[in-house]
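Take a look at these structures.
Coordinate-derived values only; no laboratory data. Everything numeric here is computed off the predicted structure, so don't read it as measured data. Cβ atoms are built from the backbone, for glycine too; each structure is taken alone.
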Structure 1
Amino acid sequence: MRIAECATIIVATCTFLTPAEPQERIAVTVFENVRIFDGKSETLSVPSNVVIRGNIIERIVTAPIPTDRRVDARVIQGGGRVLMPGLSDMHWHAMMVRPTPAQMLSSDLGYTTLLASAEATATLMRGFTTVRDMGGPTFSLKRAIDEGLVPGPRIYPSGAVITVTGGHGDFRELWELPQSQGGASRVEQLGGSIIADDPDEVRKRVREQLMQGASQVKLTAGGGVASPFSPLDVTTFSEADLRAAVETATDWGTYVATHAYTPSAIRRSIAAGVKVIEHGHLMDEPTARLIAEKQIWLSTQPFVDLGGAAMLPPAQQAQMRQVVAGTDTVYGFVKKFGIKTAFGTDILFSKPLAEHQGQGIVDLTRWFTPAEALTMATSTNGELLALSGARNPYPGRIGVVEEGALADLLLVDGNPLEDIRLIEDPANKLVVIMKDGIIYKDTNPK
């Protein structure tokens, strides 16, 4: 039996431990007397009523819901509270949040998947109903969530990060070189990353991720913080390598995202046809202008301190300081040039940091209004998710409260457009959490 299949079975047998037991989907759910943040507007709606049929928002009206529409419906009295879209995180690593780096490398995939399943439930309970996973063996976890075995967010998986020898994501120790003598490294065996050093190998690795169910694929175009032998200034894949990935992903109806901090890595990615740049904190102004002109997406993160990098060796902490120092610059370029920008957190190896996932949205208000920050974390992220096209595992509109959209909803006790810090306190301020029309939390006073 394959490791991934074993992991799925283990998760299935342990779901009685999860703290968020979903209710069965009721045919019709009605939210009465709610003010709506629709994921786009700068203000709330007038008091409204929202009808959910199955997993779709069917009607939004200000008039009372007719009695015949309320028969056998679950009615949630909003009491003037705010109904808003579920939050989303466009740079998540579901399998790499709870384990330490050492545990990730030494534990079996079954145990790591159990850790990830617990974190998936916690993620959903923080109000994040969707995550775009940017590297890791999440396919079994996604399947378990989609089948209702584990409460968790929707997952848009990338599969293994595709890198080059010595690139970001090559976590081999020096004694493991050369690769031809040792076969696949431990991280490659786990599905965290995979090495490809020429266009044909890149095509093969991209196809392997898509074969397993990837929504999009991720390559590392430059160096990174977490990898011990990959300096930030390094540019890795050739343009031909990146173009091979783009052509292959396009054949499958989806796109390539690249991990890229520097102008060189970003420009090479754009020249190869890459649609989404991850990070970008060290870009310069001409590169920012190019991103805007080419209408490339930027999926970046509000890194304002060392965060989880505090556990890394001094040299890698120094690299993280460079990234943090670039955060203010990159958001300045976003505003100056109108770059299409998604929100994510990129939290790694830290359960305490993950518990404050919503803090990242609050941190955005250093550069944006609360409405702009919440729009980025809902409808704007939903637009990025739609880029996966034919490989979209959840067809439908995500990140908006509109008729016909998927019913991923939060009922908030308070107005997050006035006090965005409500998002930081999901245990007390998110009174209802609904994903795909199913209620996972309801502490609304009856």
Structure 2
Amino acid sequence: MWLVLLAALSAFVHAESDGVYVQAGFQYSRITQDSATSEISTQVVQKKIDLAKVFPETGWHAPGARDVPFKSPPWSGSNNPQHNRFTALGDIEKWNGKSDIDAAIVQYEESEQLLIPAWVSYTIESAQAATPSAPSSVVGNLLDQLGGYVKFTMDKYKKDKFDQVPQLVADYAPFEATSQQVAKSLGISKLSWDLEGSATISTLQAQMSILENAANTLTKTLFNTLISAPNGNLVVPNPTQRSNIGSSIRYTVSRVSALSQAAQKVLKEYYQAYRTEFWNSIETIPSTMQHRYTSANLYGFNMQVGYKQFFGRNERWGLRYYGGLGYSRGKGAKQTYDISNVVYGVGVDGLCNFFESEDHNTTSGLFLGLMLTGSSWIINSAMLQTALSACKSNSACKLQMGRSYFQLPLTFGFRTNVGEHNGFEIGTHIPLLSMPRYYATTSTDYGTMGIFKTAIGFKRNVSMYFN
């Protein structure tokens, strides 16, 4: 309907004169104030514990494989997994690389599967019996013995001159590296683990699991070295070295594995019973901020100075180029302080006149365009100034000010010219960009808690003027 009317009227429209124009008038603005504050959250985290204090040791000695009792049939007397494993390893140590060794291998593997769980259980029973009223010392004794046998494993490696056998060097290198890494993770400097370190309970449990895997891997690689004989030639042919490898499997590396498993089990039970000893409630400051938005009304004036020109046979289409200035003032949140906003910039509007009176004295039309403006804010708030002054005097606080920023308002409205030098228009500015920066931001460093931020910013949502 409007398009038909505009088309009908356009045939009778004549030119509006080109030239410089000046206009001024009343302005109303609706603004949003964004008050943002960092959140403070409470997190429950595991705390590091002093291993020697929390888990004191009392001089207990871990049982060996020979100490594990097998009293019930069918595993009784000499017919038990420990004895069968010992016998099988002895046969493998004496192997010449040519005879059939499969029966001994099967016997060893089956006995190992039965022995280790029983060994772990008996180790725990022995540690608990040594300190029945001190469960923390059960853990401490297991950790102490575990560290000792880790060191003993590496001492035996050097004593038995395994470092002169390339295959054995390759077998032991991962275990030594893992042991040192475990000690480092627990804050322990020595391979023997004097428990002067500290760690969270989760770290301690994880490192015990890593050490168990390393011990199991070393046991398997040492065993594979004993049974390796490509083309009938033993990888390790020296009888003394073969006997020493078997001894390491029986008495040191396997015990590290058993102690690691036992330590994991008692740690889990102790943690479940005394969970509160290992947790701290701490306050942290996430990076996210809570925003509170309030609105306010500002009132002031608006003015433009520019040049307009028209095109075409009827000269009803045109452009205008101008500079603009607007000032508004009002009250902030809860009417407690003054806010002033100054907007300045340049713009380009497209013009369309759809009406001209018969005497050519009056024209009416629409306009649509864009402006590039700067927006500056003046805040007269005693509370805000106090907060900013406090930040400036605090070395841990950093202050960032952003009193001005660029904006890109969409401009449109209705205009009328009356006579050669008079006219009026009603226009609307709608900023297209979000708030690019805050008026003021304080960032206070609270160390491990994080950085606490507060910010306040302003944006003009819409502005209407009558010039």
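Comparing distance in nm of label points 7 Å out along Cα→Cβ at positions 222 and 286 across 1, 2, which is largest? Spell out each step's value before the answer.
Working: 1: 1.4; 2: 5.1.
Greatest value across 1, 2: structure 2.
Out of 1, 2, which one gives 20 for relative contact order in percent (Cα under 8 Å, 6 or more apart) as computed from the coordinates? Intermediate values should be presented prior to the final figure.
Numbers: 1: 20; 2: 23.
Of the structures listed, the value fits 1.
Matching task: 1.8 is the computed value of distance in nm of label points 7 Å out along Cα→Cβ at positions 126 and 414. Pick the structure from 1, 2.
Working: 1: 1.8; 2: 9.9.
Only one of 1, 2 returns 1.8 for distance in nm of label points 7 Å out along Cα→Cβ at positions 126 and 414, namely 1.
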With volume of the Cα convex hull per residue in Å³ computed for every candidate in 1, 2, 131 is reproduced by structure 1
Re semi-axes √(5λ) of the Cα gyration tensor in Å, for residues 134-197 alone: value 29, 11, 8 computed from one entry in 1, 2; matching entry is structure 1
FRET efficiency 1/(1 + (r/R0)^6) of positions 166 and 398 (r between Cβ atoms, R0 = 30 Å, to 0.05) gets 0.00 when computed on, of labels 1, 2, structure 2
Value -12000 of helix-only ellipticity at 222 nm (-39500 (n - 2.57) for each DSSP H run of 4 or more, over all residues; to 500) was derived from the coordinates of, among 1, 2, structure 2
